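Right after this note come the structures.
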Structure P
Amino acid sequence: MGKAGLQGWRARVADAVADPVAKRSGLTGDQVRAVLGAAFFVLSVVYVVQTVRELRRG
């Protein structure tokens with residue numbers, strides 16, 4: 001599911017780091033991409049929440 005969110009520059013970043021990280025960890029390249037996709041998703045949600053809070057404060 002996290003991998004599905006990787007598009008554009010985020011996908012290029014994930015592709016560039018997935019295999020080197022997978023070689024150093026016990027994860028597969030797809031698992032690393034999924035973790036990165038989830039991380040980018042969480043960062044996006046945090047950004048939207050902060051923006052909404054700022055709008056509410058006026």
Structure Q
Amino acid sequence: MIEVTKINGSKVLINPDLMELVEETPDTVITFTTGRKIIVKESRQEVKNLVKLYRKDIFAN
């Protein structure tokens with residue numbers, strides 16, 4: 001799970017395996033395979049880096 005900050009300031013954990021699309025419009029919108037969308041404060045690049053770190057951690061253990 002990766003931690004992101006919703007636009008209202010609350011922190012949530014999301015499963016990056018369910019992420020389908022991350023776009024900046026200019027807010028960063030994450031779309032999941034379920035069709036649900038959330039707007040987060042992190043940039044697209046920050047979300048990408050979080051996912052990369054998550055995957056490195058998974059495969060390192």
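Read the figures in this text as sums done on the coordinates, not as results from a lab. Keep in mind the model is a prediction, meaning the values are calculated, not measured. Cβ atoms are built from the backbone, for glycine too; each structure is taken alone.
Supply the structure label, taken from P, Q, corresponding to distance in nm of label points 7 Å out along Cα→Cβ at positions 6 and 38 with the calculated value 1.4. Only one of P, Q returns 1.4 for distance in nm of label points 7 Å out along Cα→Cβ at positions 6 and 38, namely P.
Calculated for structures P, Q, relative contact order in percent (Cα under 8 Å, 6 or more apart) is largest in P.
Any idea which of P, Q comes out highest on Cα Rg over 2.2 N^0.38 Å?
Values: P: 1.40; Q: 1.07.
Comparing P, Q by Cα Rg over 2.2 N^0.38 Å, the maximum is at P.
As an exercise: helix-only ellipticity at 222 nm (-39500 (n - 2.57) for each DSSP H run of 4 or more, over all residues; to 500), calculated from one structure in P, Q, equals -9500. Which structure is it? The read-out comes from structure Q.
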